[in-house]
Structure I
Amino acid sequence: MTTIAANLQAIRDRIARACAMCARNPDSVALLAVSKTFGADAVLNAAQAGQRLFGENYIQEAVRKMADVALQHPPRLAWHCIGPIQSNKTQLVAEHFDWAHTLDRAKIARRLNDQRPPHLPPLQVCIQVNVDGGATKSGLPVPEAVALAREVAQLPRLQLRGAMSIPDPLPDFDAQLAIHQRARAAFDAIAAALPASHTGFDTLSLGMTADLEAAICAGSTLVRVGSGIFGARHYPPPAG
């Protein structure tokens with residue numbers, strides 16, 4: 001068993017234990033392998049171990065990686081954009097990704113909708129909420145998230161699936177659970193505000209390697225794990 005395969009199994013075991021701890025079905029929590037900064041070989045190793053969902057932050061890097069992986073792994077994988085989306089990158093996201101987790105502006109949502117190719121299914125999207133309240137953090141406070149969700153739900157080439165949050169790291173389970181419960185409350189507030197005709201709002205993208213247990217106990221349906229699967233990241237030094 002490769003290191004990545006062993007790590008994947010260890011994370012799946014953690015998910016199962018967390019679900020048992022809070023009386024949830026393990027099948028209700030999906031695992032997103034965050035492969036940013038790792039090459040196609042790492043993705044292929046994970047795919048060979050049964051992983052199908054991959055998350056990427058850096059859009060151009062991801063598109064190149066997708067092409068490399070597709071040459072060697074015919075079964076289709078699902079690619080999730082979990083990084084910020086700038087206006088000049090919306091076309092790449094619309095054309096190449098299956099999911100986008102970080103919607104926080106109507107302008108970006110409209111561009112993704114307009115640029116989604118008609119031969120592809122609608123882009124699955126989540127609204128990013130800011131549950132810490134930090135003014136410099138990405139994501140929206142709940143009232144603005146609700147307003148954006150109502151607008152996104154009307155766009156035909158997008159499928160509004162849920163909410164996503166990235167709280168600041170916290171030192172212990174109780175603190176993690178408390179902040180994740182705020183994200184769950186935001187998810188519930190958005191769901192309650194959508195028209196009854198809207199279906200498929202079912203995804204709370206919440207929790208990473210260090211806090212996935214607390215996220216699952218708060219109701220996460222998709223945990224985003226990078227270092228726990230692929231190991232420590234080594235970022236290139238800044239140019240200059």
Structure II
Amino acid sequence: MDDRVTDLDFRPKPTAARPLLGLTVLVVEDSRFASEALRLLCLRSGARIRRADCLTSARRHLAVYRPSVAIIDLGLPDGSGLDLIAEIATSQPKVPAILATSGAEREAAATAATAAGADGFLPKPMETIAFFQSEILRHLPEDLRPNGPRPSVSDRVQPDTLAYREDLTHAMDLLELDTPPMAYLRPFLLGVARAAHDKGLEDIVTRATAPLAQSDRSNLRALLSDRIQHVAAV
């Protein structure tokens with residue numbers, strides 16, 4: 001049996017095949033598609049996952065328990081993930097590994113996250129199990145890592161496309177507001193587009209400016225509608 005326990009510690013010990021066994025990962029992510037990818041990565045790696053889709057929900061989680069790893073998206077509906085990173089980085093007891101994630105301007109996001117107190121940065125999309133595991137393990141203390149060599153896992157996870165449709169529908173609802181919140185919506189859609197490898201959506205969102213021009217709004221609305229109908233038909 002791989003899930004070894006000791007008399008004094010009933011948390012399962014990590015193994016070569018499941019190097020995150022015994023860990024709890026708090027994922028603070030508003031994208032359903034990105035959350036599903038992380039859920040699958042954690043499942044394949046042996047970790048438990050807790051999910052929060054906003055700062056308020058994340059703080060409720062943290063008031064009750066302390067995760068082994070926190071993965072925090074920088075663009076959240078009720079504020080910046082940088083604020084949460086700064087709070088966790090200075091709290092006690094310390095979260096062993098704090099990782100930021102973003103699908104928007106990655107270099108700038110990584111720099112800002114490090115300045116806020118993050119231990120590392122995970123760019124979207126996150127699909128490869130080997131990369132996910134290695135990035136988390138290299139920021140964990142020795143006692144939380146498995147002993148010995150680990151097999152090289154090149155598998156990729158494939159989130160359910162229905163989660164992608166949920167994200168697109170959410171974006172469409174925001175776009176229909178009299179004044180769409182582009183400061184939030186643009187990075188949200190960039191992350192979703194990159195996670196789904198949707199180059200067409202990524203290009204049109206990259207070109208969009210704030211405030212959103214009527215032509216850009218019409219083009220984006222048409223593209224989102226097309227994508228939602230296509231995913232529904234698959």
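One of I, II was used to compute helix-only ellipticity at 222 nm (-39500 (n - 2.57) for each DSSP H run of 4 or more, over all residues; to 500), and the answer was -13000. Which one was it? Walk me through the numbers on the way to the answer.
Details: I: -13000; II: -15000.
Source structure: I.
For volume of the Cα convex hull per residue in Å³, the calculated result is 131, so let me know which of I, II that is. Working shown, then result.
Numbers: I: 142; II: 131.
Answer by label: II.
All of the numbers you see were taken from the coordinates with simple rules; none came from a lab. These numbers were taken from a predicted model, which means no experiment stands behind them.
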